[in-house]
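> Next up: some structures, all given as structure tokens.
Each reported figure results from applying straightforward, stated rules to the coordinates on display, with no laboratory input. Computed from a prediction, not measured in an experiment: that's the story for all the values here. Cβ atoms are built from the backbone, for glycine too; each structure is taken alone.
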Structure P
Amino acid sequence: MTSYPRLFEPLRLRDFTLRNRVVFSAHLTNYAENGLPTAQHAAYYEARARGGAGLIISEEHSTHPSDRPYEKMIAGYRPEVVEGYRRITDAVHAHGSVILAQINHNGGQGAGTYSRLPLWAPSAIADPLFREVPKAVDDGDIAEILDGFSLVARNCISGGFDGVELQASQSSIVRAFLARSTNQRTDRYGGATENRAQFLLEVLRILRRAIGPDRILGVRLSGYEGTRGGIELPDAVLTAQLVEADGQVDYINTAIGMATETLHLIEASMAVPKGYANFIPSAIKEVVSLPVIGVGRFKSPEQAEQALDEGLCDLVGVVRGQIADPDFVNKARAGKPSQVRTCLSCNQECVGRMGLNRWLGCTENPRAGRESVALPRPGLQGRSVVVVGGGPAGLQAAATAAQRGHRVTLFERDAVLGGQIRTACVMPARRELGDLIRNLESECRRDGVAIELDTEVTAERLIELAPDVVVVATGAKPVRPVWAGDLRRVVGVRDVLDGKVLPSGSVLVFDELGFHQGASVAEFLADRGCAVTIATNGMVVAQDLSITLDFEGWNRRAHEKSIVQRTDLMVTAVHGEGPVSVELVHHPTGVSESIAADWVVFATQQEPVDELWNGLRGSSFEVYRIGDALSPRRSHSAVIEGHRVAVSL
């Protein structure tokens, strides 16, 4: 018996039976090297197969040399890929999962930076992100593209994949044929939806011939792109009907957004409601009998079960949830959903790292992206380890050390755990960040960590305890800017969000960090009725929110809340006590101005709280310093360092 009967109901696709309805859908990883799959690919997918996923769909494989929109793309048309494919599929099959390869040609949604070739697209219309005008393909080019799809599909089958999925969504030349805005052809591929779908149907027929009658063939369709002239839900519904009538595919996967212009819809941040894309699979499921996959911020087994039970979809795509916890499925099957390390949807190390051309990782799973790297064996079992500080760095260090057989005590000076994460999740749009602390605290308590709250630990106390190891994770504290002096109405972000100070009236938020701190406090104060201006020394307010796909949502909310945004400014001085006079200089031009505000809130850099670390130097036991106590950074740095120091013991 299981608490999730729909989730664990098998499903037959061609000659294959999926053991459950959980899909690890296709997503980029940046693990390829020189266009080829790697041992890291195999270990990454194997971890999710071992964790119980019913169906795994690999990241995209390029079908043509003209298609290389990013550096670390798998070149599926090269014969050398087959050996790497075998490593992946053998590893996955060993644990009972079915695995498909997603194949794609990105068309005009790319650049010739790596290929040094012109882009190919249905019409010579530049993508709004890449701004490179593609070549409109002719009949000869189309024949070559079709040959490429056939070749890569055959390579995938030779490499042991159980079938293929065609990407006709998000970033695809097939998607470009389907959308009015990117298909302005007047031949048989242009005009009405039925005509624009002809290229899709031709590709699917080619793929079916290439893989044979017994292998699985799926297609991923975008249901809503959120762009002018882009695919709308009625287009997707009709296309799904045309696909089913043509009789080639075994299931329809769904997507929302476009990978360049509306990427924030595809990999939505925690500010977007869970289940936000459910309207797409439910609409398609109403008109087709094929199994339909739903996607979009499925964080828990309960949420997935509900979508299946309500008939919104037949399978559930859980990507970030299985990046955060590869054992997502097994824990649900075992009736232990509370042990699932729920995804934060913070996008810092999955989407964010990818945007910086780095390999995919995860804020709360330090093993994500490094599954192929074996952990060292513990040097000595059962060591006495004391961790000081209950933020993400200290909690991760404590959890990992306990899991590796050590006796761990964690001291936290506050009455609750969490450190600055507790401050950050005050805002509703950031509340799910608190899952990081809840997940880590749960692991610590399950694995026997002794947690002592309301306890200020001194160097003398630790020397008296004489543990084998001390890990200092005491965090960071704000640094008051020189220009702030000791003015009572100039305060820091943390004081405001922690409720120590509650400004009113007109407020200037000065942000030198460009991330969530300044944007969050600006929203917090606007919600309290303040007239808020946020100014930054950068060219864009909250510019780093673009990395985590929060930028669009922030700007929309800022507009709704009448938050004024100003850029390229430096504060040189502040005078007075309510209202205060703030002296600003526009640094590109050197023009100065003075503005009045009732309060000023600063979001500036912090400094380590390192008094305990300094007091322990020269101790007889091992001492390590991690997280913000070492150098103030973001949460993933804290988690990764906590894990790193624990596995080194």
Structure Q
Amino acid sequence: MSSKHFLPSPTHLVTTSLHSLTLTNPGLALDTPNKIVYRRPGYGPASQCTHLISGGGSGHEPSFGAMVGPGLLSAAVAGSIFASPSAEQVRAAIMARVDHHHHHPRDDGDGQGGGGKGGVLVTVMNYTGDVLNFGVGVEKARAAGVRVEMVVVGDDVGVGRAKAGKVGRRGVAGTVLVHKIAGALAARGRGLDEVVKVARLVAGNLVSVGASLEHVHVPGRAKPDGDAAEYLRDGEVEIGMGIHNEQGSSREVVELPDLVGKMLAQMLDQSDKDRAFLKVNSNEVVLLVNNLGGVSVLEMGGILTEVATQLEKSYNIRPVRILSGTFMTSLNGLGFSISLLNVVNTDIGGPGMIELLDSPCEATGWPSAISKRTWEEKNTATREQDASLGGDNIKASGLRMDGAIAQQALTQALETVVAIEPEVTRYDTVVGDGDCGIGLKRGAEAILKHLQSHPLSGDAVVDVATIVPIVEKEMDGTSGAIYAIFLNALLASLRSQGQGEASPKVWASALQQSCEALSKYTPARPGDRTLIDALYPFVQVLEKTGDVKKAAEAAQNAAEGTKGMKASLGRTVYIGGSGFEQVPDPGAWGLAGFFLGLAGIKKVDEGWEKL
């Protein structure tokens, strides 16, 4: 694990590396504050009405920025090294860094001018932070009237079903095949529905697995001690290691032929019930061998030959296309990954996957040169439109409630959250990393401060809309993203309720829709020991009874019930130990406290009493 770097400052490193993409391809521009690489206006087919946006943490170059170009991505959003970009960066990319003139929301949808045709496909690899932050960005763009769909790619078989549980498979190098094939289809002027359909087909027919001789050192981080678990011994290989140093399935001392044999078995052995994610049943297969960043070109050649030889000998697979090179790295990872794509019929009346894979594209990260024409055009156009939403111009909805009563209830609810912070922190210190209570308290205090100077207006939509940006700004981490998705979805569902009185039943119906929207981005359901355990009972009882007190008590009982519940999601899964038997889930407890405050039930020492 070498900790020698020419650019030791991670922030400077990411910005200058992104800037370099505009130097090697003059058709690209960089929105530096948002770390978005995008195509300059006029660079790309004029008939294209569907745009692909992807992104993730930096450190995986040439994914994703160097994959921006005609025939591939329209824009890519970068986080800091191995960290998800923020929801705000994602929203800015969708709203302001790709061409929208083809799918204006007022279009009649007859396909003339692409009304019902164009849109934005956002692809994201299956990591919690990415799925949630991209999810918030997508929901916000959707609430603002953009046609946008999200496809999550999980192609890694390094972690089997039993261990991955609800989190599912990680996204690794196979993702670039989704981008190449879907990007080629979008470049032909096809509509959003077809592009999404094909992207999902590719993602659903992919398996990948990696292997590495060493963990990588992230610039700017302290170097671990000599005998740290990160180091692999001489000759030892970690099979199934992720692209952020995540644990694989095993560490073994093996020679290359055995190593490749084990990797292929993890992808192809149908008798391995924990891992038989895909039956490679077509007579056409694409093979991609990817350099994780630190293997010499000479060795990559030897590895590819071994892989291709074994595929034919052991599985009778002769790939119709073989790609080898550096597509998605783990910094300077001393390893490689193998991906297999089972080629299936696209069912869109042509073109097929192979034809799309063969289609020309222009991007420095894909083995293709930048054309003479692009160099000579000297395009300097940029997309400067402001991506901000502006909180003051939210139109009244006519969905009315008593502002003063709502203000009092919400204030009590937030004050309760602040009051129980020490308890939540104590619980989260036992089963998490101790930051849950502080995150909730910070969000609650920021909203309280806002309410003092801007009391609620009594218009349900306007009032929720003014609170959403505060939650997004002040609450970070996974729970912050979950609240942001939920509240953005709540905003959209309140808008759809029409005018009239915002009764408990109206709220219940809007909250129900928000739960459904949230369930697309997180696998968490009641019984998984997360804040969902307190959320669902509140919504269900409110819908049944219209009584906020009864709903709050149901949430509180459910939060109590998480004591002794084993977590299947969240930080607790990794921490282990028996702490979960002693304390309730901190996220559920904090949310239940909010609901009790909303219902006017006050905290007294160890219990609660009605006001």
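> Match the computed value 24.2 of mean count of other Cβ atoms within 10 Å over residues 85-92 to one of the structures P, Q, and report its label. Kindly include the intermediate steps, with their values, before the conclusion.
Numbers: P: 21.5; Q: 24.2.
So the calculation was done on Q.
> To test your reading of the models, identify which of P, Q gives 286 for volume of the Cα convex hull per residue in Å³, for residues 245-468 alone when calculated.
Only structure Q yields this read-out.
> Starting from the value -9000: which structure in P, Q was helix-only ellipticity at 222 nm (-39500 (n - 2.57) for each DSSP H run of 4 or more, over all residues; to 500) calculated from?
On the way: P: -9000; Q: -13000.
Answer for the origin of the read-out: P.
> Taking distance in nm of label points 7 Å out along Cα→Cβ at positions 29 and 549 from the coordinates of each of P, Q, which one would give 1.9?
Numbers: P: 1.9; Q: 5.9.
Among P, Q, the structure yielding 1.9 for distance in nm of label points 7 Å out along Cα→Cβ at positions 29 and 549 is P.
> Here Rg and Dmax of the Cα atoms in Å, for residues 269-340 alone has been calculated and equals 12.5, 38, so which of P, Q was it run on?
Working: P: 12.5, 38; Q: 13.2, 36.
For Rg and Dmax of the Cα atoms in Å, for residues 269-340 alone, the value 12.5, 38 is produced by structure P.
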